[in-house]
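Derivation of every value follows stated rules applied to the coordinates shown; laboratory data play no part. Predicted model, so just to flag it, every value in this text is computed and none were measured. Cβ atoms are built from the backbone, for glycine too; each structure is taken alone.
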Structure I
């Protein structure tokens, strides 16, 4: 009898001061530390778009994930952030850099245990980008973010 493997690897990271989120590892190309001085700001962009970064000789758009999801902007939260973690998503040859406060770990999570997102639990701005959530061992909620939805956000259609 064949047992279907429903566990998947996710990268977990902090969102805001108290929340944890995960993104499926299959959509992550690279994780790197980014110096804020190396980000080139672009005028007339949504607030969550910090600008362009030279990544492997390519122009990579960088997005403040917290700001995009309805949290206070990362840069406002701590003036002392000289470096920040970048999670590079790749889907169908397109790349996008998500800036996050801090990486936590690689988690093996069971897709059968995912719970459907409910509007009472989450910021309205976050709902379109959620696949659901997991309840972690310590009873804490881990938001499962949808890399595809983030990459296809209406916000980018104007600029791509």
Structure II
């Protein structure tokens, strides 16, 4: 029986200093695990950073990953957020070419996904859409036929809910 792989979201608290992110990424990559999304920033304590990353693996691999990461000196904690009550969001910026044909459809999609126009000039605009990963994926599929020029995504940001 093949082990079932699924997306797992991990939250790490690490020292905010050079090379820590490289060592975290190297720990996973060196063992053949691919990081699918990655988001890093300092916490309220500027000496500590929070890393939110996602990987597609089975549960036994996630257990190994957690143990390997905790062996790194600069890693304070590793939490798996996949099975906990967590708020997760992703943001993307999309640059679109504007035509008379697609303006109304783009406006409808922006409204549907509660997005906003960040900037607009005569023949192009940049749209911001924030939501769940599934929301962002659906927005991309809706915008593709209208001519996406380019896009950038943040990856998943997540916080555990306090009960």
Structure III
């Protein structure tokens, strides 16, 4: 038996002003994307902004449905739209912001496992790291790649 340790590297910011202008703009786009949330059941609004390598920013918002789980997360809404409309353009950075009843959460909301796996597949498809910014009111975290959020990624994608 061998005991192993996983170390996750990420940056932590206490305010948006500490971030680069490029990241600040993407965070603002994620906050604005929350306006497109349809969340009458959970009242939890999530916005995502995905920066593509060509400079285009694609926004997504969570979409709920009374026939749960027929809805879709903000992250996948943005990634699937980008994948359908810009199939050959790599993803650079994804910013995600979550609010509860209209108030930005103090700590960042973290993507669900399904969203993380979709991020991993697009990262592998494009052959470059997808940076992820998780936005909270009092704390922002920036991860250098999907594996920092999802160690031991399901990568049997060569099937």
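Computed quantities for the displayed model
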read-out	value
Which of I, II, III yields 1.00 [FRET efficiency 1/(1 + (r/R0)^6) of positions 13 and 125 (r between Cβ atoms, R0 = 35 Å, to 0.05), calculated]	I
Ranking I, II, III by mean count of other Cβ atoms within 10 Å over residues 5-12, the structure that comes out highest	II
